[in-house]
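These are the structures, in structure tokens.
What follows is calculated from the coordinates using simple rules that are stated; it is not laboratory data. A quick note: this is a predicted structure, and the numbers were derived from the prediction, not measured. Cβ atoms are built from the backbone, for glycine too; each structure is taken alone.
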Structure I
Amino acid sequence: MSVRVLHVINGLSVGGAEMMLYKLLSTMDRARFQPVVVCLTGQGPLRQRIADLDVPVHCVGLCLGGAAPAAVWRFLRLARHVTADVIQGWQYHGGLAARLAQLLLPRRVPVLWNIRHSVADLADEPRLMAAAVRLGARGSRTAERIIYAAQTSALQHEALGYRAEARVVVPNGFDTERFAPSEEARRRLRAELGLASSTLLIGKIARYHRMKDHAGFLRAASLLLASHPDVHFVLAGDHMDRGNAELARLLAAPTLAARVHLLGRRDDVPRLVAGLDVLTSAAAYGEAFPNVLGEAMACGVPCVATDVGDSALIVGEVGRVVPPRQPAALAGAWASLVELGPAGRASLGELARRRIVECYGLAAVVDRYEALYDEVARRPLAQVA
């Protein structure tokens, strides 16, 4: 008999947790598992992509204010109707909703929490996020397993009261056929930007958010351009366009304006990443396991990352790791890769791809999720905490 898994997630935008859910749903054995997705708030661009996998997707429209009670009722009715064998809550809001369903459903259903955020200091978090993290510590006590994307994240959350006995670390996995080196991607990206084929491109692919530290990235870009004026930069993701007034102010310097290309949200991320010379994850805080690092490394693109979450572990010895919020260190790491030259970067990129293939292949990661679902669904209910 197949295992029915109810996935509860806050939204379906193109973020790290959402993309990992999509990759899991697109790869798992549908003869053994029947997934259903409940989106608590807005639908997001991934809703149709998940529906195209023949996975039922329900959005309950939960928001702050008067609509909340009706949305909670819709969620509980859906949870009753699905009759899941396992409920998996993604991130804090999804985990808390899964716990609510566990409390109110007529039969006991094991809950898995999936946490994909790192918390070095709660003071860095917005007030509502910090409150959700603290509340999650209490709610997590009845989770059958807490799945972390990063070892660092697990230790940080356990220090805040999350149940250590429930810990499982399952890293993100990557489709190394979809994300692969491509000279054609390199040529097409430079043609799109109107640049010479030899132009060196450093990229950052991330939505505009304080935790992503685009301001620090651009300060580092100014420092690098003082010694390497021919380098260009690519920024892509939600709100990475001229309509973002705050970003426009950061780009007011003429040197930056001429060297930084804003591409907005893109649906061709594999081609975009493969077209870069260097990929950067410059988060100030919050990242646990940045998907974009693994995607770039799978494409044979060397990476520079700030030491947040498990970024240093992912990059290993085949890239550069610098402290967060230190633009001079970031610029220095870029300069070292620029000065390696094309052959040196290509050699480093080959090692980076090999690391992803050997350590973070998608099939092996999905196998671990499937084993967890089997384990908790088949366990006698009396043993569920």
Structure II
Amino acid sequence: MMLLEYFIWGAWYVTMGTYMGEHLHSTGTEVGAAYSALAIATIISPFFVGMIADRFFAAQRIMGVLHIIGAALLFLATKITDSTAFYWVILFYSLLYMPTIALSNSVAFYQMNDPGKQFPWIRVFGTLGWIVAGLMIGNLGWEKTFNTFYLASGISAILGLYSFALPNTPPKGKTSESSASKAMGTEAFVLFKNKPYLIFFIAAILVCIPLSFYYGFANPFLNELNFPKAAAKMTLGQGSEALFILAIPFLFNSIGVKNMLLMGMTAWILRYLCFAYGNIDANAWMLYAGIALHGVCYDFFFVTGYMYTEKKAGEKIKNSAQGLFTFATYGVGMFIGTWISGFVVDRYKISESSHNWTNIWYVPALIAVAVLIYFILFFREQKQIEAAQ
């Protein structure tokens, strides 16, 4: 289930910007808008999961229905020739797909007697699914073709049917504590009374702006440079993500949360400098380095951020706190970032098929520098966290 769930996402999401430029002749702003659809869905999906899915339907069945309808929409996307119409199809699809992330987690958790130990070993198959999708698309030379959406559509249909065979995960009922407000994390607003967490929370939203540049435009950038099998090589980022996540529990306790967050933000700066000066000749190593830094960029900030959030929240509101963190970062932060990245890419467009990528990558690098300086100046938490340990 996890492998197929994230295979679908990796199959269309990574190369969508390249596809839109090739077939729809989309501007950077239009590509950014399409990527913002997933951020909008992240904001809205808690309402669906909290108010409807969790209360009235078995999780595996509604997940099956959503994936089957989603398969039809992914297929429909290949028939669209207009960027505006394409945006609405992707938005509608994203609104169906994002709830399946929470639903698949619910199915997994319901079967476990020790989720803390068991879930990571199940969730890692999601990362594996993303990697397999990238390797297939890159090695088959499908990055600029309709086949990425055909592949995602086919796997979505398969997972939709397979979902009905998954172990039953019954609805929680009307008396359940699950609600949209709880899923969005409104109970965790109390954390904002804690100044260090508020400083971190703002930094987390801002650092999603550089993240958006990578998700939306790394693949078009690499293809514009004629970097061979770019989608396959971008899976190096997921490989490093899986590797570095193993080190996080040890480092969290040994060097402290502030140092880990600083390392994560520094990695964002290094990544975009590598992209700014990388090429397919003498500096090809910089392109590989920029991709491989994804593990440090993502794990050392976002995974550490989830752990920090849980530690600050405590047992009573930890679920609400995680919901709030996701809502703010992958919802609000990514929405802002996708629009900014689109405008920046258009600003440095040279011709229909070329951009001044050096200047483009300077922008997320400078934003990351600004967030890093802000964090160094205002975040004061390391001693308290270490004392608590």
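Given a computed value of 0.65 for FRET efficiency 1/(1 + (r/R0)^6) of positions 45 and 365 (r between Cβ atoms, R0 = 25 Å, to 0.05), which structure among I, II does it belong to? The correct label is I. Supply the structure label, taken from I, II, corresponding to distance in nm of label points 7 Å out along Cα→Cβ at positions 101 and 117 with the calculated value 2.8. Corresponding structure: II.
From which structure (I, II) was relative contact order in percent (Cα under 8 Å, 6 or more apart) calculated, if the value obtained is 16? Answer by label: I.
Kindly point out which one of I, II the value 14.2 was derived from, the read-out being mean count of other Cβ atoms within 10 Å over residues 253-260. Only one of I, II returns 14.2 for mean count of other Cβ atoms within 10 Å over residues 253-260, namely I.
Comparison across structures I, II (criterion: distance in nm of label points 7 Å out along Cα→Cβ at positions 157 and 245) gives the highest value for I.
In this comparison of I, II, the computed figure 0.98 for Rg/Rh (Cα atoms, Kirkwood Rh) is attributed to I. Across the set I, II, Cα Rg over 2.2 N^0.38 Å, for residues 309-356 alone reaches its highest value in structure II.
Name the one structure among I, II that helix-only ellipticity at 222 nm (-39500 (n - 2.57) for each DSSP H run of 4 or more, over all residues; to 500) of -13500 was derived from. Working through the options, I get structure I.
Ranked by FRET efficiency 1/(1 + (r/R0)^6) of positions 237 and 341 (r between Cβ atoms, R0 = 35 Å, to 0.05), structures I, II are led by II, which has the greatest value.
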